[in-house]
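These are the structures in question, set out in turn.
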Structure I
Amino acid sequence: MKIIRGIHNIKETDSNSVITIGNFDGVHLGHQKLFLNTCKIGKKYKLSTIIILFEPQPLEFLRKNNAPGRITQFREKVKRISSYGFNNILCIRFNKSFESLSAEDFIINILINKLHVKFVVIGDDFRFGFKKNGNVDLLKKLGNKYQFNVIKVESLYKNNIKISSTNIRKALSKNNTKLASLFLGRTFSISGKVVHGHAIGRTINYPTANILLNKNFPLTNGVYAVKVRYSSNKKKAVGISNIGIKPSFFNEKKNKLLEVYLFNIEIDLYGKDIEVFIYQKIRDEKVFPSKKELKDQIFQDILRVKKYFKIY
């Protein structure tokens, strides 16, 4: 799979394509349905399969610091998409110029003239173009004119709730990781590279691995029961994680961190990529006036996590 960064890097080609378009934040079950349909059509008609993403995501550009937090970072998103067998990811930079592009110009200039589209596979609520004037009806109208097909994929529902990135964020904001995981089709997880912290955990015999998080990260601050995958094998280590700003001690810049302590294992994870699977919130983040009180609380938290995972 090839990543094409920017419209200017699209090379003219004679190969016709089938495409799907979106932010695909979370790569949830609804997105997966789109991917399967797109790749199935590509295989059947021997077409190049292309997924179009936007970076930054449109609301990140439009709302800046008030944008909704990402469920998956770009790298993780690409990793999950790659398993479906797309030929190309076209990553379009969302900026002022692209924001002002009309839906019709997007279809003609990019989908038709550059990508030679023969099929467009989209969700039933997909909107695009300047002021979001583009929709399924416009695609079908231009499809009839320029000879490409539009496949509308109906939204999926679980528990009578529509599966969407917005509803996954809502579930996470209410600590409902179970519902978020149901919508994702997998346990909700956070991936990242382990960075150095202040080593406070080591001074109380609970050394942690730390991942920097975006301040708009959708999960609420607190302590969670987790499992961690830290190597290429599928085995996971059980642990406890704190998400927040470490209010009890120095965190001058108030960086949001995920700290994780693994049970019954000692391993140096600094600089390594890990994936932390979030299962259950144990408590909210709290301020502790002393290291002793923090250590005592962590001991109680660990007992609760072990009980959750039935570790005796």
Structure II
Amino acid sequence: MSSYPAVRLRRTRASAWSRRLHAETTLTPADLIWPLFITAGDAEEPIASLPGVSRWPVAGIVARAREARDLGIPCIALFPNTPPDRKSERGDEALNPDNLMCRAIRALKDAVPEVGVLTDVALDPYTTHGHDGLVDAAGYVVNDTTAEMLVAQALNQAAAGADVIAPSDMMDGRVGLIRAALEADGHHNVQIMAYAAKYASGFYGPFRDAVGSRGLLKGDKKTYQMDAANAQEALREVALDLAEGADSVMVKPGLPYLDIVVRVRERFGVPVFAYQVSGEYAMIEASVAAGAGERDALVLETLLAFKRAGCSGVLTYHAAHAARLLGA
């Protein structure tokens, strides 16, 4: 192998055009999914713990989808802030064909059909206890009866026009049940992006504020979301979801679990996405507010890290900002 001075790795870094030419990883707006929160109100509702992020009425969601289209962002992800009077112990509002989620899906597919719509399948936005599933008398989230509810929820969203069903609940077996139900109901082209490796994390707090579940949550989610200590178990989860019919898989949170992204991509060679979750977003914004970092650089560097690790795409609240930077 040649050595210095015949080899000077800095030669290719000496100018901007050369750095672009030799870049091993690329990031474009097409790599982004924009999570959006829906409110039953008539006006934008800024979220204090997510500065720069708001809940939007259905009309505002449609406007954001048009913005995504114009920025080259291919897909948006929807999360409802269900009114308190529509929440219940069982989360039955999730099955209402006229709930916030379904109204937003229909409005989006009517107005901006070229933008993909990814929908969350879990009961936490709809339950009075804040858990992703049904809870027994001892407070344990029961798996199989929850999975039955999730199937019905997925079919409800697919009937409204969802393009991608994303089960985020971490119940065993739910991907296979949802896939079979979608096929039986004629939704052959509705994709499933499984939250395959979703960890019980401290980074979810602002999201729970956004969907109105933080103050309701009784206990924690450690009996169904993954232990942060485990990596091999994540590979088992991914393998099961793929065998059950998932078209793509997700790792959540993002940056603290890039090692999981790498392992999944190398082991399975399938489309793998990461969710740069609310706590990650909030940390970047807090750093900017404190003068400790520059937003544009932090946003692009973290998103590039996901691509470098092997992600096909990233769910990020910075999607619109990043797309503007990339399109400049």
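Please treat every number below as a calculation from the coordinates, not as lab data. The structure presented is a predicted model; accordingly, all values stated were derived computationally and were not measured. Cβ atoms are built from the backbone, for glycine too; each structure is taken alone.
Tabulated results
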quantity	calculated
With P(r) over Cα pairs in 10 Å bins from 0, in percent derived as 6, 26, 36, 22, 7, 3, 1, 0, matching label from I, II	II
Test item: semi-axes √(5λ) of the Cα gyration tensor in Å, for residues 15-110 alone calculated as 24, 18, 10, pick one of I, II	I
Comparison of I, II by mean count of other Cβ atoms within 10 Å over residues 23-30 - largest value held by	I
Structures I, II, by distance in nm of label points 7 Å out along Cα→Cβ at positions 159 and 175: label with the highest value	II
For helix-only ellipticity at 222 nm (-39500 (n - 2.57) for each DSSP H run of 4 or more, over all residues; to 500) computed as -12000, the structure of I, II it came from	II
Structure (I, II) behind the derived value 0.65 of FRET efficiency 1/(1 + (r/R0)^6) of positions 103 and 135 (r between Cβ atoms, R0 = 30 Å, to 0.05)	II
Source structure (of I, II) for distance in nm of label points 7 Å out along Cα→Cβ at positions 87 and 207, computed value 5.0	I
Mean count of other Cβ atoms within 10 Å over residues 63-70 - highest-scoring structure of I, II	II
Comparison of I, II by distance in nm of label points 7 Å out along Cα→Cβ at positions 239 and 271 - largest value held by	II
